[in-house]
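Visitor: Have a look at these structures, which come just after this line.
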Structure I
Amino acid sequence: MSLKNDRFLRALLRQPVDRTPVWMMRQAGRYLPEYRETRAQAGDFMSLCRNSALACEVTLQPLRRYSLDAAILFSDILTIPDAMGLGLHFEPGVGPKFTHPVQDRAAIDTLKKPNMTSDLGYVTEAVSVIRRELNGTVPLIGFSGSPWTLATYMVEGGPSKDFRHIKAMMYSDPEALHALLSLLADSVTDYLNAQILSGAQAVQIFDTWGGVLTTPAYQAFSLAYMKRIVEGLIREHEGREVPVILFTKQGGQWLEAIADSGCSAVGVDWGIELSQARTRVGTQVAIQGNLDPNVLFGTPEVIRSEVARTLESYGHGEGHIFNLGHGISQFTAPESVNIMLDTLHDLSPRYHS
């Protein structure tokens, strides 16, 4: 099936486009009233993820509202550790928690790589359903958390402010942590490849917590494993190249190293100017980002101004995918997204003429 809109895929490969493509991290989420209704229907978050029809519904909801250039699979980054039997649950006001955190080598050695059919088949089924329902309108993005980010939740047992337990493991028993990260890298590789074979046309690795590391630790415990995943991914399917985006939050200082990983694009947050990012990576990779999500709490004039500034910072030519610097806030007014997108669609063609 041919794509009616392949602007996003073309930009990822640094090919010419008529305007800057756009999607939003967490674009299917709690800021949309229709999402909240569907989630209530599902009963809880993971039930929503495991129901392919409802996961498809929420994936498509933002595309009905907005002129976006890609859909992203509705799922969660913690599906892999959940499939390892760690007892994932969500506590109100806290977030994801694991009943059985993994805090020593003995616990790590009991873990097994999930089976992509029996353990995570609900994800690939959702990918297939969404791809069918999109009917070639826009491409579908698959995703996973990075090994380091998944490991932080598994070792800490949930969200953390100081990452004390995983950093203690990193400095006191690095071999144990490497064993965990190796298992996760193999699992993520299989997981993303299963998504690609089921219909995902691009994939993103979310390294949410890579930015809490020192430079040597980032290179050894995060980037090395993402690079290993990139090397193991299916890079061509259905006659098209399958682009890979790496996004390390607060990772701007390592931009060149990330670009050298073999990825197609680097996602950047608002901590780095796009002009600087583009100068540093040159024509090696595309760049995705990087409007501060909190801009969407501003006045219409401020939103328009910041979109214009973001476009101007990247400048003319190919290789820019407009996105937020992180996920959209659940408290964002849906109308503010319209202002952002209308401004982008109005202003960006001049950067591609």
Structure II
Amino acid sequence: MAVTKLDRAKVSVVSQHPFFASILMKRKLIEDNTIKTAAVDQRGQIYYNPEFVESLSVDQLVFVLCHEVGHVIGQHSLRRGTRQAKRWNTAGDAWINDMLKAADIGEFVDGCVDMPGSKDRTVDAIYDGLPDQPDGSGSGPGGIGDDIIERGDPLSSEEASQIDAETRVEVAQAAQAAKAQGKMTAGLDKIVTELLDVRVPWYDVLERYMIAFTKGDYSWARPNRRFTDVYLPSVGKIATMGEFVLQVDVSGSITKRELDYYNSHMTRIVEQCSPERVHVLYTDSSVVKHVVFEQGEEFALEFYSGGGTDMESGFDYLDKEGISPEVFVCLTDGYTDFNTSKAPTYPVVWCISSDIEAPYGDNIHFSLE
């Protein structure tokens, strides 16, 4: 049966390719006889034709599943704009397939788009180099071609922005999972870095990232109305996350204007995620001040101006204090030394106001508005 074969392919993706598995396993695979092969829609949902699945080996299905995840990663549906759909689909297929072949993922399916060197180009550049392929003109390439489809209502601009931000968070978390298992290739790492150099506001991406760490909780604040004789807690009404550490670079290169800018966005993010406790570390060459906000306390950043810069000193400080946060975020201009041997086990996000790239953790770059 197609479902059994798909399950075997998913197990293979999970065991061998955690980067793609992290994104794939968040999606239910939907059977759809109206498509020829497999496809992904504008909301990142994945579809398959059972006859097509039955015609492939498990290794080929691994390739197909990771191919569709590739369209999600590249946000090819969201980024098409007014381009010809078939031609844009072909360009995306070329980029994905060359990436999968270079990473030795699954078994290439005969008839798929095969354009060596595409992984080192952008989909936009590949598209520009292709001849016209008007929609509905011929059958197009074989294999998994014509697999970017429309399902349901068109996306509003607000929904498209939300999906864009959520996808970047998914990609960042998938990269983190793959790195933790030592299965993140240099090619995939480069792709992730480029994707996370965000075009959407950095604070939206950071908020989505942090919300992924929130969990439902029990609240005794009001009765559960289904029970009149006993007082039971309501479930899932409060979104919370564990302890959160925010390190603020207060070296001499950081101005009050930057601190005010950080404060306006971080206040909203903290309110949205409702951490159990927020630790704010004001750091130059060492942690010069540590402020703790308990859950529900009004959050605000203060302005300090210090001297040298060592943003990794915050990790040593937390070790000494016995604090292991759910996530560590550092707001910095990036002008600090990085030593990969100091990378902690907890997730680290560098929000950097320059072009500098931290060699570990997740990078989000931004400019002051």
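Since every read-out is calculated from the coordinates, none of them should be taken as a lab result. Note that the coordinates shown come from a computational prediction; the quantities given were computed from them, not determined experimentally. Cβ atoms are built from the backbone, for glycine too; each structure is taken alone.
Visitor: If relative contact order in percent (Cα under 8 Å, 6 or more apart) computes to 12, which of I, II did it come from?
Guide: Computed on structure II.
Visitor: Please state which of the structures I, II yields 18.5 when mean count of other Cβ atoms within 10 Å over residues 161-168 is computed from it.
Guide: Comparing all candidates, it corresponds to II.
Visitor: Quick check on the output: 0.05 is FRET efficiency 1/(1 + (r/R0)^6) of positions 9 and 289 (r between Cβ atoms, R0 = 30 Å, to 0.05), derived from one of I, II. Which one produced it?
Guide: This value belongs to structure II.
Visitor: Here distance in nm of label points 7 Å out along Cα→Cβ at positions 177 and 257 has been calculated and equals 1.3, so which of I, II was it run on?
Guide: Structure I accounts for this read-out.
Visitor: If P(r) over Cα pairs in 20 Å bins from 0, in percent computes to 31, 61, 8, which of I, II did it come from?
Guide: Going label by label, the one that fits is I.
Visitor: Shifting gears a bit: Compute distance in nm of label points 7 Å out along Cα→Cβ at positions 105 and 169 for each of I, II and report the one that scores greatest.
Guide: Looking at the calculated values, the largest one is II.
Visitor: Here's another thing I want to ask about it. Can you rank I, II by distance in nm of label points 7 Å out along Cα→Cβ at positions 193 and 305 and just name the one with the largest value?
Guide: I
Visitor: Same structure, new question: A value of 13, 48, 35, 5 was computed for P(r) over Cα pairs in 10 Å bins from 0, in percent, for residues 17-152 alone; which of I, II is the source structure?
Guide: Traced to structure II.
Visitor: Using distance in nm of label points 7 Å out along Cα→Cβ at positions 57 and 281, single out the structure from I, II with the greatest value.
Guide: Going through I, II one by one, distance in nm of label points 7 Å out along Cα→Cβ at positions 57 and 281 is largest in II.
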